[in-house]
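Structures for review follow.
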Structure P
Amino acid sequence: MPRPPAVSGRGATLGAMSISLRDSARTLLDAAHPAVLATINADGSPQSSVVWVGLDGDDLLISSQAGRLKERNLRRDPRASLTVYDPADSDHYVEVRGTCTVTEDEGRRLAVALAEKYEGPGAGDEYLALPPESVRVIIRITPTRVVGSAA
């Protein structure tokens, strides 16, 4: 069985257009803080969603239900921005801008891992219990710019 995607830690070296996350950004993203993902609607207006986020090397990973607006937007225009801040210190934040790929979350491994990161052991069971026609996808953001006090 293939290994599930990582939700934290360091991974392979990325392509020339990507950048590395600093330890301060990585620490903030590794914590179970909700993040806001911004995508671009077909009419050019912004669309945002509160999401859970994990790391695979310097890439950010988000789980979503297939067919949601954020997924449709990213398949059409892969540019995105994700912001996360520390609720104990709202001046401590990071915004990661980058390009996305969308792939199927086979076995719903990322959905389960993120649910357990954010809500604790066993929280991923609800994703495993979904019917087969309920497809989960992985949104992978490869950073091209990182800004903010934790950048």
Structure Q
Amino acid sequence: MRPIADELGVVMNPPSRFQPTKKAHQAALVVEHISPEAIETYHDRLFAAIWVEERDIEDPAFLSTLARDLDVPPELIERVVTNDELWPAVISSMERAHAWGATGTPSWVIDNKLMVPGLQDDEFFDRVIEKMSMANGDEEPLK
């Protein structure tokens, strides 16, 4: 993973242990619902908490602090993740992903038609997009 992180210019320190993400997923759903424009910031903070700081992303209080300056009430995040209120929504999302054939990350859904599992190189995606655009009757492949 480190070579990919270096190539992308991101800090990625493999954690000493992998943590469950059940509560982090629910916290992200709360942020996405209450303040959709803030979800990218929240995801970036979750990424840093895992891959840079190695924080406990299952701690409801910590998850609420990640939204401290966003338009999301921290007590709402804390309540939802403490009580697993959105766990059924996470399960539903996982079931949809599995129905598509996604069994791990990364998995890519292209044009809502094709699911590509795993890490692929740029040339692979160029070929897939070109073939899909030609199959759609486009005169020129998408660039």
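Quick note: the coordinates plus some simple rules give every number you see, no bench work behind them. Quantities reported herein were computed from a predicted structural model and do not represent experimental measurements. Cβ atoms are built from the backbone, for glycine too; each structure is taken alone.
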>> Quick check on the output: 2.7 is distance in nm of label points 7 Å out along Cα→Cβ at positions 52 and 100, derived from one of P, Q. Which one produced it?
In response: Q
>> Quick check: 1.9 is what I get for distance in nm of label points 7 Å out along Cα→Cβ at positions 28 and 76, calculated from one of P, Q. Which structure matches?
In response: Q
>> Going by relative contact order in percent (Cα under 8 Å, 6 or more apart), which of structures P, Q comes out largest?
In response: P
>> When distance in nm of label points 7 Å out along Cα→Cβ at positions 44 and 116 is computed for each of P, Q, which one produces 2.6?
In response: Q
>> Suppose P(r) over Cα pairs in 10 Å bins from 0, in percent works out to 10, 30, 33, 20, 7, 0; of P, Q, which structure was it derived from?
In response: Q
> For which of P, Q does helix-only ellipticity at 222 nm (-39500 (n - 2.57) for each DSSP H run of 4 or more, over all residues; to 500), calculated from the coordinates, equal -16000?
Replying inline: Q
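Ranked on mean count of other Cβ atoms within 10 Å over residues 20-27, which label among P, Q comes first with the largest value?
Q
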> Which of P, Q yields 1.6 for distance in nm of label points 7 Å out along Cα→Cβ at positions 36 and 84, as computed?
Replying inline: P
